[in-house]
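Structures given as structure tokens follow.
The numbers here are math on the coordinates, done by the rules we state, and not lab data. All values derive from a computational prediction rather than experimental measurement. Cβ atoms are built from the backbone, for glycine too; each structure is taken alone.
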Structure P
């Protein structure tokens, strides 16, 4: 990876890590359904010109069923679960719990794709990741019922991301990522619109909420994806996936510094267990910094993201 690639990687991680902060601020004035609709609608509008220019919707019309299922598993349901869960837990905790998605992916692959069975160090990684989730839900939430439910909803969002990734591998591998993300964001906006209307605030949200919604949609769900796809084209999907291990750190920093959220030893223990376990389960490798990296087209690569 080049220095430019590392800068892009950190930029994406910073934007995706900030999503939980923006959700938390927006929830002060609007309901979860409004958050979901706004972020997906803005993301679709931001990505649409790029997708059209790249003719990235090719082939999707004949696979609307598969695209609709992906929308449910990897966008609509997770976004709703995270926003609802953050009503009861901190943004930093939500950012850490979502990072458990690779653990679910490995467990599901072991069940649904026998050829992807994990042994040895990989299984140890799965155990570590599960232990991290238990630590966070059992200790860091304080044991309160509302917090436990909220944390559980965010964990379920990670399960949705994992199911979506497996569905994507099986049924939409050849789809162009930009087109697929734009389509799923647009469909998610349509699905969430009725719920957003029913829970619309009685008065105009404050500047903080409006700004957070705009940042969440345009930056976190729009521009961040463009940067991510550029990164995939330059260094490959495997190295680009490192963003998933860095974003939770940004989520914790934002929550503590900007929102004054409390952290405990259990927070850092859970974070280390989940990230370390996910890395081991996925047989992670740390790419070396180098000045010139080979470039490859990412137009036909499958998309596996959790933000």
Structure Q
């Protein structure tokens, strides 16, 4: 897939009845799975819902954090490449993940909590709370009640203050005009602000905002986003494959990712997009009460389990020994 997919302007097919359901998941890279697990479960209170491997490289962890039920719209996932050097966001890369909270009181809670846990955080001029993970991946929290909150339980975090799912991603644009055309004509996005587009379906929505790219080239490594996935249903997924082909977008065929099915392509600014459906979900492997407690391998890798587990970083169960808040 080239950094700038060539597609026919205005060649998108009919979008009748088709709408992408906001952000399905975001996948990033970590060089330290233990520190990553600690930050996203202990500090931010997300749930480890799946501990599996990169299906293109089973020597690499693929960790999934999400709300209590592992719902699309809350899934933040990481590939672990042990010892990966720090990344640097540049043209064609997502640089900030924006998540929802339910109130100003929740922002106050997170500002205090992050300070107590020695995570540098500051309010932006717009009132959001900005901070970064240990490898520099930027996050913001904003008050938003546009969608039903997707929350995980944690004994130190009141349920009403828990993170509520994704609101937005922000990226550096290399070809803002081309990105606009693909988003509006091919994906059915609506412009909601200057250089900001929303993809909204019946259940939820999410936005992507573009900013000018820095002069320094980006580097995809630890603490950087690999791709952003937009959600659809199992029924509509094949129609999106047809829509992309009809518009001349250079996309992969539908790929079985075990928990969902995926189509990948690069939009004109270079950001790697995915369209992911909503089935079968994490319960295909384990009941909900056991999410994240075992290393799950896709069936084709099961015969290699002993070898694969021997090279993966041993990870503890982050929920061992505590009772979630009711």
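Remarks
- Identity of the structure behind 20.0 (criterion: Kirkwood radius over Cα pairs in Å, calculated), options P, Q: Q
- Entry that produces -21500 once helix-only ellipticity at 222 nm (-39500 (n - 2.57) for each DSSP H run of 4 or more, over all residues; to 500) is calculated, selected from P, Q: P
- Value 3.2, calculated as distance in nm of label points 7 Å out along Cα→Cβ at positions 36 and 260, assigned to which of P, Q: P
- Label whose coordinates, when distance in nm of label points 7 Å out along Cα→Cβ at positions 132 and 196 is calculated, return 2.3 (choices P, Q): Q
- Computed 42 for relative contact order in percent (Cα under 8 Å, 6 or more apart) - originating structure among P, Q: P
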